[in-house]
Structure formats: structure tokens, C-alpha cells
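Next up: the structures, one after another.
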Structure P
Amino acid sequence: MIKMAMARFSLSFLKEQLFLRQPPPPLAPDLVPAGVLVPLFFSGGMPHLLFTQRTMSVKNHRGQIAFPGGVQDSRDPDLLATALRETQEEIGLNPQLVEVLGPLSSITTITGYRVTAHVALIPYPYHFRLNPREVQRLLLFSVESFCDPRSWGTGTYTLKGKTVGVCYWRKARTVIWGATARLLLDLLTRWGENPLSGEQNAACLD
């Protein structure tokens with residue numbers, strides 16, 4: 001079973017697919033650039049992803065489950081630097097221990113951000129140090145757990161009079177939705193594992 005999973009989720013294949021990403025379009029003046037890290041690790045020979053749950057004291061996206069990251073700082077040379085800096089600030093992960101595999105496609109959000117995510121192989125186990133102001137807890141899920149179409153759904157979300165299509169993944173009381181779900185689907189698709197139907201993909205616009 002482990003050998004089959006490793007063949008199914010080949011890192012070399014993923015790197016090739018990430019390398020084929022198209023460059024992002026010029027940043028619109030009304031969008032805020034943000035960078036996030038998609039932390040990938042292997043446990044028991046199986047690929048897993050790490051997420052954070054944001055606290056209720058942060059400014060935006062309170063209580064939501066997300067990949068670590070944040071808004072680009074003027075001192076950040078690029079959005080990868082933003083993602084690594086923010087990840088270190090949020091969960092105490094040393095950037096020097098991270099192997100960056102490549103970027104996903106940049107996405108825009110209804111809240112006015114353009115998010116660029118980089119997939120990275122991280123050490124595990126690791127002594128994470130959570131920033132109590134920003135991170136409530138860590139969540140770890142196997143990549144396999146996101147491949148079941150029955151766990152996915154679509155709907156709509158309205159903010160300030162604008163309604164967009166959203167996709168979400170649910171396991172018991174845990175829901176991953178919005179930009180994080182879209183990034184997750186991008187990653188799965190590059191591994192040949194998109195669990196959504198064509199109709200659902202069309203509904204998951206923003």
C-alpha cells in the first residue's frame with residue numbers, strides 16, 4: 001500500500017508539473033500581493049499537508065483553516081520570501097530546512113488579495129512553535145484524504161454585494177474552503193487527482 005501511494009504521489013512528477021506553471025498576470029492596482037507556503041511532508045511513507053487554523057484575534061479570515069503565509073512586506077524580495085518569513089513567524093519553521101518544490105497558480109480572492117503559493121517539503125516530525133496571536137492550532141491531513149469526491153462540495157459566498165462560487169472540503173466538523181480549497185485543488189490536479197466533476201469545477205470560480 002505504501003509503495004502504491006508513493007508511486008501515485010511522485011515528487012518528481014509534481015516538480016515537473018509545478019515547473020510548467022504559467023507566469024502570473026500583472027498585479028492589478030486594487031489587489032494586495034500575498035504569499036503562502038503549502039507545507040508537504042511524508043509520514044509512514046504517505047504524503048501529508050499541514051494547515052493552520054487562524055485565531056479569532058487576527059484582522060482577516062478569522063477562525064479559518066489556511067496554509068501559513070501573509071501579505072508581502074516591503075523588505076521581501078519576492079512572494080516566496082514572504083511565504084517563508086510568514087511561516088516562520090506563524091509556526092516557527094526554519095526556512096533553511098525547507099525544500100521548495102515550486103509554485104502553484106496565483107489566485108485572486110473576493111477579499112482583495114492575489115495569493116501566490118509555493119509547495120515545499122518540510123521536515124517532520126518537527127518542534128513547531130505557534131504564534132498564539134495568529135495560530136490557534138495545526139491540522140495535519142494525508143493527501144489521500146482529499147481525493148474522495150464525496151468530501152467535496154460547492155456553493156456561493158457573498159461579500160459586500162459580490163457573490164462568487166466557492167468550493168469546500170469537509171471532514172466531520174473540519175471545513176477547508178475559499179482560497180485554501182482552490183490552492184489545494186490546484187495541487188491535487190497537478191498530481192492527477194482532481195476530485196471535482198466538470199460542473200463543480202465550473203462552479204468553483206473564486
Structure Q
Amino acid sequence: MCCEKKQNVFVPSQEQKRLILHDAVYYEVLFAFGISAHDEADYCSWEHTNFARMGHARALYWFFETSVADRKQDDVVSEDFRFGPITIRRPSDDQTRLNKDLFHLTYARLRHFANLQNKPWPDSILSCLHEPCVEFIKHLLAHKNQFGAPNDFVMWERLLTALSSGREICIHRAFTQTGVNPNYSFELGRPLQFGRSELTKPKVV
């Protein structure tokens with residue numbers, strides 16, 4: 001596959017868009033909102049699970065809020081699929097949490113010493129992203145012929161149903177015989193408090 005270039009700006013081909021959509025974009029959405037089995041009574045297990053989910057969420061915020069004109073190098077953006085860019089409404093501190101606390105070791109973290117109640121990761125990082133992802137999937141399903149073959153969208157339809165259920169998404173992983181190209185399946189878990197995705201809750205023992 002080759003990439004077209006216009007004035008040194010990256011322009012993905014239609015085939016690249018199709019492949020990235022049904023692999024990497026789907027993966028980011030599924031793993032931002034879904035969880036795999038973990039020990040809910042173990043704080044370390046809880047932290048690993050939710051840290052990973054927020055990492056996927058951070059990638060999706062960039063995906064939705066960055067325009068084609070502002071893309072960096074070969075970043076994938078939702079506008080590649082004629083959706084957005086959009087500004088996702090969320091608490092003002094969430095962007096700081098994603099930039100300063102998640103993947104960078106900064107002195108800005110010292111602000112939590114003055115207010116320990118603000119230190120726990122907030123549900124809003126996921127819940128504010130929930131509706132944009134639902135609308136994006138609806139957009140894809142309404143324009144299937146532009147972004148792939150009908151069979152490409154079966155998994156998106158199932159994911160939309162799960163995201164619209166008001167319940168947690170529990171992910172399972174099935175390996176092929178060679179252990180590569182895993183196929184992910186999922187089932188619905190516990191009801192979500194407000195019907196939108198939230199962090200898993202550690203079990204108090």
C-alpha cells in the first residue's frame with residue numbers, strides 16, 4: 001500500500017482507512033470502555049486496569065478533537081471518516097489529568113497534596129467520551145458502503161448495542177491456533193450508575 005502526499009501533508013489511502021478503522025480504531029474503543037477479568041479486591045490490579053483504559057481514552061480524545069489539517073505526521077483522526085472534528089465537553093481538569101498525570105512525570109502532580117480528594121482518577125474521563133463514541137459508531141453504520149464491506153460492521157453493531165445497554169462491557173480474548181490475530185468477544189456485566197462508562201470500582205475488603 002502506498003500513501004498519497006499533498007504538500008508534505010499525510011493523506012491516507014481508502015484502503016488504509018478501512019484497515020485502521022476495523023482494527024486499531026475498534027480496538028481503542030473496545031478497550032477504553034471494556035474491562036477484562038481482574039481481582040477487584042487488589043488495588044494494584046484495579047490501577048493497572050483503569051490506567052490502561054484511560055490511556056485508550058486519551059488516544060480517542062485526540063482522534064475526535066484533532067482535525068485533518070492539525071494531524072501530526074500519520075495520526076488517525078475521526079475526520080478521516082467524515083466525522084468531526086468535535087470538541088468534547090468535560091471537566092477542565094480532565095485534560096490536565098490526561099496530559100500531566102497519566103503519561104508524564106511532572107511536578108504538576110504536587111497539586112494533589114493540597115487536595116487529596118482530587119487525586120483519584122475521575123469517571124468523567126470515560127463518561128464524557130461515551131456519547132461521542134456512540135455517535136461515531138452510528139455514523140459508521142449509516143455509511144457502511146464508504147468504509148468497508150458489510151461483514152466489517154458486524155462487530156461495530158455488537159459494540160454499539162453494548163455501549164447503549166447501560167451496562168459494563170466485560171471483554172474475553174480468543175486466540176487463533178498460532179496465538180496471533182486475536183478475536184475479542186465480550187458480554188454485558190453490572191449496570192452502570194448513570195448508564196455511561198465509568199471506571200471499575202475497587203472492592204473494599
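Figures for the structure shown
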quantity: Among P, Q, structure where FRET efficiency 1/(1 + (r/R0)^6) of positions 12 and 116 (r between Cβ atoms, R0 = 35 Å, to 0.05) as derived comes to 0.20; calculated: Q
quantity: Origin of the derived value 1, 6, 13, 17, 19, 17, 12, 8, 4, 2, 0, 0 (P(r) over Cα pairs in 5 Å bins from 0, in percent; candidates P, Q); calculated: Q
quantity: Read-out helix-only ellipticity at 222 nm (-39500 (n - 2.57) for each DSSP H run of 4 or more, over all residues; to 500), computed value -6500, structure in P, Q; calculated: P
quantity: With Rg and Dmax of the Cα atoms in Å, for residues 84-187 alone derived as 15.3, 44, matching label from P, Q; calculated: P
quantity: Highest-scoring label, criterion being mean count of other Cβ atoms within 10 Å over residues 68-75, among P, Q; calculated: P
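Read-outs: derived from the displayed coordinates by stated rules, not from any lab. Everything numeric here is computed off the predicted structure, so don't read it as measured data. Cβ atoms are built from the backbone, for glycine too; each structure is taken alone.
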